[in-house]
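Dropping the structures in below, format is structure tokens.
Every number in this text was worked out from the coordinates using simple rules, so none of it is lab data. In this text the structure is predicted, and so the values were computed from the model without any measurement. Cβ atoms are built from the backbone, for glycine too; each structure is taken alone.
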Structure I
Amino acid sequence: MHLISVHVNAVKFWKYDGNTHKFSVFDCQLGHTKRFLTCLSIDKTDTVAYCGSRYGDILEIIIDGARFKRSGPLHRIFKGGVNQISTNFDKYLVLGCGDGSVARVDKTSMAILDEQIVCEKSGVKCISNSENKIYALTGNGTLFSSSVDEPLSTTTAFMTSNCNPVGAI
């Protein structure tokens, strides 16, 4: 079992040994890269951790040995930071960003495959998926959906809700 704690210039991996009932700590030094990390997601194989930053990029960290691999996506920084990362897909990541965009990023090249701005005012706060749909929840309470197989430009508003307190009925 791995636990992960995040600091400004380092990511700490805590590994639990069930036989000795002790934790071991591994530091993943980021070198000159200093980021305030906003989210973290571990891929299906439990080998790579992807960390979203307030700066607007993602950091890829190999869990075994706690090694910083690279940052991405290539030639692009998301204004408002990366709020959510979904690693539930084999070939790409889905990012929810503070500038209101949802983006697909290739895992091998860190290039942006597809991008769509769904809400410029409040940003994307949550990303989720089912077998055939990707869902993005914005800060103003609008839920957007897109098919996994289709481009993100086909994203449509799925549901809206009230995000403010109710004063009277």
Structure II
Amino acid sequence: MIGVINASPLIYLGKIGTLDLLNQLFTELWTVELVKTEVLQKEHTPERVILEDAFATWLQIQEPQNKLLVSRLEELQLHRGESSIIALAKELINTKKESVVIIDDLAARDVARTMGILITGTIGILLRAVKKKLISIKQSKRFLRLLLEETNFRMSIQLYSQLLGKLDDFEEKNV
């Protein structure tokens, strides 16, 4: 499955040291030049070296061909990067390539979902990694805590509590 990723999941997964999970969960990872520029714009961030390495080795740049779709998505008040990622994923679907958009913005997620595009986000990557046994439940809880305490990732206390409960349930089923 091809992952088509936006800036925020790249940044947040980089900040908590889990960017390599992407390479383990997907056969290919694509993004657009605008996202690359956005995530590498700050020179002195701890995650920059990891992100540069990802772009140099396994994260591919691919621009959507359907510029009209990108423009129409922007008219819905989506950021150009989000619009480009969604358009690229739609093109993959149209060519019968299985793909998922990795995006955190709620409005962009809703738009992608209405277009029949599979979506996930930063949290979804952590949950997929647990299900595939790439990380333990204990590690995933630590990563969720890092997202809340060490970054500006926005998650309600209610969602955080639900995720912890979901992880506890998963642990009980797999003991």
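One of I, II was used to compute mean projected area of the Cα convex hull in nm², for residues 47-86 alone, and the answer was 2.9. Which one was it?
Working: I: 2.9; II: 3.4.
Value 2.9 for mean projected area of the Cα convex hull in nm², for residues 47-86 alone corresponds to I out of I, II.
So if we calculate mean count of other Cβ atoms within 10 Å over residues 31-38 for every structure here (I, II), which label has the highest result? Working shown, then result.
Numbers: I: 13.8; II: 20.0.
Largest calculated value belongs to II.
Quick one: distance in nm of label points 7 Å out along Cα→Cβ at positions 63 and 151 came out at 2.8 when computed from one of I, II, so which one is it?
Working: I: 3.5; II: 2.8.
It traces back to II.
Could you tell me which structure in I, II was used to calculate relative contact order in percent (Cα under 8 Å, 6 or more apart) as 24?
Working: I: 11; II: 24.
So the calculation was done on II.
Out of I, II, which one gives 1.9 for distance in nm of label points 7 Å out along Cα→Cβ at positions 15 and 55 as computed from the coordinates? The partial results should precede the final answer.
Working: I: 2.7; II: 1.9.
Attributed to the structure labelled II.
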Next on the checklist: Looking just at mean count of other Cβ atoms within 10 Å over residues 39-46, which of the labels I, II belongs to the structure with the highest value?
Outcome noted: I
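Computing helix-only ellipticity at 222 nm (-39500 (n - 2.57) for each DSSP H run of 4 or more, over all residues; to 500) gives -18000 for which of I, II?
Numbers: I: 0; II: -18000.
The read-out comes from structure II.
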